[in-house]
Structure 1
Amino acid sequence: MHSTNKGPGAGLIDLHCHILPGIDDGSQSMRESLEMAQLAVENGIGTVVATPHANQRGRFENYSTMRMQEVFDSFCEELRRRRIPLRVLPGMEIFATPDVTELIRRRMLCPLAGTRYFLIEFPFHGSADDMEVILAEMLKHQYVPIIAHPERYACIQHEPGRIAKLREAGCVVQVNRGSVQGRFGRRCAAAAAHLLDNGLIDVFGSDAHGAEFRTPELRSLWGHLERHYGSREAKRLLLDNPGLLLQNQDLRRDRAVNHTTGETAS
């Protein structure tokens, strides 16, 4: 089985995907994971970071354990056996708790692909002040937070300007494909549009959870970005920045353009 990716939008990088089987509310079986992998390839994705929910106490705890490694290794082996040309890298979507920095220090929580970048999720109706405290603590210890889908948080929907402050402090901002395309409601779409227009997004992710609903697909997002913001911006958000991140490099935020004013975002 070979990739049919051609032209713009091929070989995209998906930094947020619940593709591992049977360990959270994403794929529920190896069969579904393989279907997701094939969909990803057919829809322009060359690399996926597997980001199962972690540190959700009493629900999806998923700390760095032998079982987690076995699930990851088994999935990668099935991809090789079936010749599905998708590169899968390890990661987690870590639920933010006050002790998250200590858990990282103890190696109970892992970054994306062995880098210093950690994908961090917050409560949808949580406090922005609490969010900022946790992020500041991570940065203090040289752990770089990637804020998972901030456009879905009520506090950011009400005050999207807070994201500029967090980026200036050193955080990375990841927005979901479905948010831009209206899959999570009007407020979420408006927040995502504000972040895009003001150059406040660093990377995108599919946040895929299955093979039929919330699937691993980014090619349509490439088209949307290219039409509304230009091919350079599509490439920056879906190829260049994710690639730099996976190489453990700093993202060059000074090249992010405010699309409302045409000015460079800080």
Structure 2
Amino acid sequence: MMNRRNLLGAGIGLVGAGLAMPTLADTLDTIRSRKKLLVAVDLGSPPFGMTDASMQPIGSDVESAKLLAADWGMPLEIVQVTSPNRVPFLLTGKADMVMASFSVTEERKRVIDFSNAYGVIQIVVAAKKGVAIKTYADLAGKRVGTTRGSSNDKEFTALNTNAQIVRYDDDATLVTALVSGQVDIMATSPQIMAAANGRAGNDAFEVKIVIKTNPYAIGVRKGDTALAGELNSWIAKNLENGKLRAIYKKYNGVDLPAEMPAV
């Protein structure tokens, strides 16, 4: 296993160092020949990916991946990832693509390519209602939980708030830490805040500061232009017919923007 660093950085390091990476044929041709779709999904990131009481994968990314496989007429195999290892799993060929609330950032675009956006996610600072936070200066010296290797981690860390950042390996562990009182403040998404509130009872968290609004998209390997083109056509069709919008609202509780942001 790789160490507990931001594995996005590790993925960039692999490419930059010229270390041996698997030689991958055109991924779209490989998918068609295999007749099975391998999609990386983070099942520790509710409501995008999680498991139900029967330990079956559910969530908006899971359902979107199932829709893609159904439209392409082939079975789906979910490759479980965490936020830090999404890029390494893609680069090393363990999955054909990543559908895991994958925010599009300039750093990631240097290493992989993205489809058009099929969802949006905010990065926020959230805390219990009784915690007074109005500006970043109010966070100095306070413990703030986030998910290691996520865009939430990157954007919040770049603010240099002088907060004590406590990093957890996935969103589910972050939620547990929040509910159990290990941390009282989070740098995360409204969806993760809602998951924490589902377990917090009457002592709910609320958004204090909106840091950024990011589109998220399907991650593919550099040069997979044919695959990206097919995915863009599929996204456009299913935004137009409302299927992707219905999936997003079912799990996130809000509508997608009428016009999706460019990536």
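Each value in this text was obtained by applying a stated rule to the coordinates, not by laboratory testing. Small disclaimer: the values here were computed from a predicted structure and weren't measured. Cβ atoms are built from the backbone, for glycine too; each structure is taken alone.
Before moving on, here are some points about what is shown:
- Winner on distance in nm of label points 7 Å out along Cα→Cβ at positions 123 and 227 once structures 1, 2 are ranked, highest first: 1
- Looking across 1, 2, the calculation of distance in nm of label points 7 Å out along Cα→Cβ at positions 147 and 211 that yields 1.3 traces back to 2.
- Among candidates 1, 2, the computation of mean count of other Cβ atoms within 10 Å over residues 59-66 that gave 14.5 used structure 1.
- Calculating Rg/Rh (Cα atoms, Kirkwood Rh) for structures 1, 2 picks out 2 as the one with the greatest value.
- Which of 1, 2 leads on relative contact order in percent (Cα under 8 Å, 6 or more apart), largest value: 2
- Parent structure of the calculated result 0.50, given that FRET efficiency 1/(1 + (r/R0)^6) of positions 195 and 235 (r between Cβ atoms, R0 = 25 Å, to 0.05) is the read-out and 1, 2 the choices: 2
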